[in-house]
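What follows is calculated from the coordinates using simple rules that are stated; it is not laboratory data. Quick caveat: nothing in here was measured; it's all calculated off a predicted structure. Cβ atoms are built from the backbone, for glycine too; each structure is taken alone.
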Structure 1
Amino acid sequence: MSTQMNSILIANRGEIACRIIRSAKALGLRTIAVYSDADVDAPHVRAADEAVRLGPAPAAQSYLDSARVLAAATDTGADMIHPGYGFLSENAAFATACEKAGLIFVGPSAKAIELMGDKAKAKCAMIKAGIACIPGYQGEAQDDEALTKAAKDIGYPLMIKAAAGGGGRGMRLVNQESELKAALGTARNEAENAFGEGALILERALVKARHIEVQILADGHDNTVHLGTRDCSVQRRHQKIIEEAPAPGLTPELSEAMGAVAVKAAQDIDYVGAGTIEFLLDETDTFYFLEMNTRLQVEHPVTEMVTGLDLVALQIRIAQGEALSFMQDDIKMSGHAIEARLYAEDPAQDFLPSSGKIALWRPMRGGGIRVDSGVKTGSEITPFYDPLMAKIITHGKTREDARQKLVRALAGTHIFGPATNKGFLIRALETPDFVQGCADTGFIETHFDKDALAPAPLSFAEAAMAAVLLFDRARSRAQEAAISMTPALHNWASATPISTPYSFAQNEETLDLFLTPNEPDAYDVRGPDEARTNIRVLAIRGHKAMLEIDGHQVKLAFHQPNDDQAGARISVSIKGREFHAENRCAVAASSQKTVDSGSVIAPMHGLLGKVLVKPGDTVRKGAPLAILEAMKMQHELCAGINGTIKAVHAQPGTQIAAHTVLIEIAAAAEK
């Protein structure tokens, strides 16, 4: 029997909260958002009918505080709670607390969450059900001695995984025994910090495996169906960044076999709701149960695009007690969909999260392009939460159609502020192995070494465009402060036109240019080695510009920081690439103290978890010196040179700002 509900509280933030609000409103439900102090003006807060403050920015004091979330639901008269993904979505105690409070939890039973949320228990349950699992260790003994013995039996390479978690946290690849002890310690600490539980499991690492998952839906009326496959093999730090549906290259028989096993797994544990069974597929097309996610997946939009179903609406209807209105044979797949996760992170710095204010957010939309975002121009990306900003999803009649649309959609999306992975996503989508549908879980390591991830240097053409835009903007500001002047006099001079110098950083060198106006809105730009180009400004509106470069028209977006008093800095987005330029001729030399290679610098905001050295210690290049915790991940900070610890400037347990000097090393004398 279905239960009529009128209101729903969304216990989450960002893009998934916005996504849930859209479907809930379409069902006629009153929507209630919750927020921390960091999200007081966030898009999900504005989108909801009502919003309740939870507490300070740290997740433990806001989005992870189940008592505050339940109080918000009670105070606003909510009937249901949708947890989204992450935070409390796979917290069995929270699901139980919702039930005790008379609230409907939009998700499976607490029993199913508890069983499948523990990787060790889940594997045991699946083995008992006759479902193939990756060989490994999921025993109760958790001391290093027991795990080391189990590792020898399994063989190397192997994976260490947090029994209670996901999202790549508490996960480490170990290639040989000498790496095991350190990896166990790091994985255990990370698991404890992220999930409050340090238990680990070990699994054989499958080489060149693909990560394939199956979306299932089960109602409370003995109906369980699967919605086809998704391929989520493109990952960094064991976290997905590109997903697609259906998984390419699978035979119909293999796809159906995986779907059947997924349905069996759900039925065996009396599962009700939306869930995902994840598999690893080896080179022989043998697949193994990996884990079950008892919630909505980040990548659910690709399944929605190919099935035409609204998974959030179906979750809510199932939670209200309704039966599915379709059977397995009624589900039809149409075309292909691919999703790219747009993160605030720096691929050149090992994909470390970045933070800061989004100066401009202009995504491309329409024509088979879907954008699920939780940010806007002016949003602040903080170190307190996952750095996912948006998901760009495209649908096409064929996989190649969807892929090309996604490349265009990313190229046409303009975002200025923190470093993002947008350029990397475009390059990944254009890599031959991805184009051919051959990506496996080692895709990034195989195709993108450190040099390949480094940003391309500023070209002469890019520097010339930056110079013209800086000149044009400076002239416009001067005109706004002066008496009216006819456009015909733009760039006019009574004598020989004056050339303006520009000097931009080019790795460790500079790129020097000279810009000379030659007629209204047209410029000659000269560079090194007799490089020369002619640029005409055809139109500038807001943050968009149309330039003509040597007879070719180019569309771009740009942004100048409001605090740039010298008018020297500009960010430009063109053909999918963002670059930043600062005219050194317009600013005084920085008085900031430079840091030599003997200094260890915080690469991002975060909590200093451990300091592993003290003044006087001798260290070698590459040795771990400290552990910085940010966005639920632990990041080792290592020595850049051989030497002796000269000073330690921060204490464990303190919040550290990005670019802070933490440790100084006196270089060892050369022999």
Structure 2
Amino acid sequence: MAGHGSSTRRSRRWLTAALVLLVAGVVAAWTQTEPIEPVAHFDAREVSIIAHAGAQGHAPPNTMAAFDAALELGADTLEMDLQVTADGRIATIHDGTVDRTTDGTGAVADLTLDELQGLDAGATWTDEDGDTPFAGQGVRHAALSEVLAAFPDTHLVIELKTDGGTDIIQPTIDLLVEYGRDDGTVTVASFSEDYLGPVRAQLPDVPTNMPESETSAFYVRSLVGLHPWWTPPGELFQVPERFDGRLVVTPRFTRAAERLGVEVQVWTVNDPEQMHRLLDAGAHAILTDYPDRVVEVLEERATARDGSVRGPDPGRYDGQLDRADRLQDTAAWLTPVWAVITFLGDEEFYLLMLPLTYWAISRRFGIRLGVMLLVTASVNGVLKLVFTTPRPSFLQPGLGAVTETSFGLPSGHAQNATAIWGLLAARLRSWPVRVALLALIAGIAWSRIHLGVHFLEDMVTGVAVGAVLVGLFLWLERPVSRWWLRVGTTERVLAALVAGLAFITPATLLAGRLVNVTFPWPGVEDPAALTGASGVVTAAAALSGFGIGLAWLQERGGFDHRGAVPRRAARVLLGLAGVAALYLGLGAAFPGGESPVELTLRAVRYGLIGVWIGGVAPWVFVRLGLADPAPGQATDHGRDEDAGAPDSPRAGGGPDRAGAPG
């Protein structure tokens, strides 16, 4: 007895520690940083075309000629470099000297604005043929005031160069205020945090980039998954594709930036192949010397992708999309048949079937299959948030014969059917029934292909995960049963809570990483439904509630599922009425959504439904005379250690023992 008590206390300590850690994980997920407000100009465009120093591939950089050419060639944003002159004026020129871009020599800081503009900014610029068509044409570097006056409706990105020192900062701020461009229509960039600090302090509505030190802080956090707890000091990452030999712009990087509400703008990109590569990685803007090339690439992608231009190429799915299209076209008469078959894999079907099994057919199978359903549904929801892959109907909206709002991989229908019907097949000894169940699994899995809501890899992965779950269940069932018999109600309740939170915690953390992340698939109407944790919370909370209900029922003596058909039918009707009352009543009272409060209320709702199904409803059946107490059990609070045990070792795998929920 001493050993038994020690084991129980040890279980309680471990379960309590696990519960605290899991709750802490959920709290951590819900304290992640909210996305910042996006820059309206960039947020309104799937991809922005930013003319680097104007269209300097077509005209001398940082001149009015380059800025005019950029807009004519399709740019929506003008980028320019700023230097401060000897008389404290701000000019658009990249270098700290005039030697490279004019016919003069010397430092910009040693020249007045008039002296700078007296130099020929077209003298040294050459076109692709090596000619100097702008030489002697009066082209000059512009003053920032000229640019602000000439382009009042164009978004500008102005970079504070550090060659001339910090004297450039305040005059630039004053000009933005003077021209009313401190309203978010101008972005200020710099390679130095020291130059951006005064801008951020004095002009809070002006967006800024994040220089190397700030971008590196984000990059390191994104590699280890800690970026959701980081507050970005600026609104934009302006980065090269590679830095110090390391690939920076990847889908992981752009998604992590989106999570924080930050845009990824890549410089300087002039090669169409590189443009395609960066857009595949999810880049939000391209800084280029040739805006016309970006326009051509975007038009090409829009034509090939049904309007979408960002994200990985969906072309690798073309063969499977064509197959589903052919199936629905050439075998259209089978579509209603497959829709019926797919319903046999719907969670709604299981949620009706499994309480019926538990209350009126076989408690042992009912609990086994119920636990398996809630576990496999929870696992599937977590895996979908891990892989975040599209469905065929997301890429080709007209293809979906049924409506689905979650990610594709793995197929929930294929996984759940394999887990539930596979477990039943493993427990039954009739080979014809086993073959029929395996055929049902195959039919449910294939129905998802025909109905256009899953790819082949989704189906195969779902079947594989379901098979693994069946194997784990068969392996763990007996030791878990022994443990359940050995401990008390407190430990059983703790175990039920831990079981549910073991899925809810990773789901909330994963969903938190996907807040604000875009998935440019034409068939996605509600991204929040796609990326939320509510599906996992539903199944996992019901799992916890079901376990708590079993523990509560065990304290009260259990129930006998057998009896005359009218009594069984009355149980099912009463039990389902209770489920409906909780589902509809709490559904009307509790708001739906993905906020912490809404998810907590969802967990309460489905947890109570699980408690009702697992424990309270059977207890009510006994009290109302619709079921007998488990043989040898007390009807009220008498405790029997086999009353709620999931398949007691003493049952020996033989006939169903009334009073043992397993």
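Starting from the value 1.11: which structure in 1, 2 was Rg/Rh (Cα atoms, Kirkwood Rh), for residues 75-346 alone calculated from? All intermediate terms of the calculation are to be shown ahead of the outcome.
Numbers: 1: 0.96; 2: 1.11.
Working through the options, I get structure 2.
Calculating mean count of other Cβ atoms within 10 Å over residues 195-202 for structures 1, 2 picks out 1 as the one with the greatest value.
With relative contact order in percent (Cα under 8 Å, 6 or more apart) computed over the structures 1, 2, the top value is the one for 2, the highest of the group. 1, 2: which one has distance in nm of label points 7 Å out along Cα→Cβ at positions 11 and 475, as calculated, at 2.2? Going through each structure in turn, the value belongs to 2. Given that FRET efficiency 1/(1 + (r/R0)^6) of positions 259 and 363 (r between Cβ atoms, R0 = 41 Å, to 0.05), derived from a single structure, equals 0.80, which label among 1, 2 identifies that structure? Structure 1 accounts for this read-out. As an exercise: Cα extents along the principal axes in Å, calculated from one structure in 1, 2, equals 88, 67, 53. Which structure is it? Computing Cα extents along the principal axes in Å on every structure in 1, 2 gives 88, 67, 53 only for 1.
Looking at structures 1, 2, which one was Rg/Rh (Cα atoms, Kirkwood Rh), for residues 227-330 alone calculated from, given that it came out as 0.95? Source structure for this number: 1.
Thinking of 1, 2, which structure, once distance in nm of label points 7 Å out along Cα→Cβ at positions 91 and 371 is computed, gives back 3.2? The value was obtained from structure 1. Assign the value -7500, calculated as helix-only ellipticity at 222 nm (-39500 (n - 2.57) for each DSSP H run of 4 or more, over all residues; to 500), to the correct structure from 1, 2. Comparing all candidates, it corresponds to 1. Which of 1, 2 yields 1.00 for FRET efficiency 1/(1 + (r/R0)^6) of positions 67 and 139 (r between Cβ atoms, R0 = 30 Å, to 0.05), as computed? The correct label is 2.
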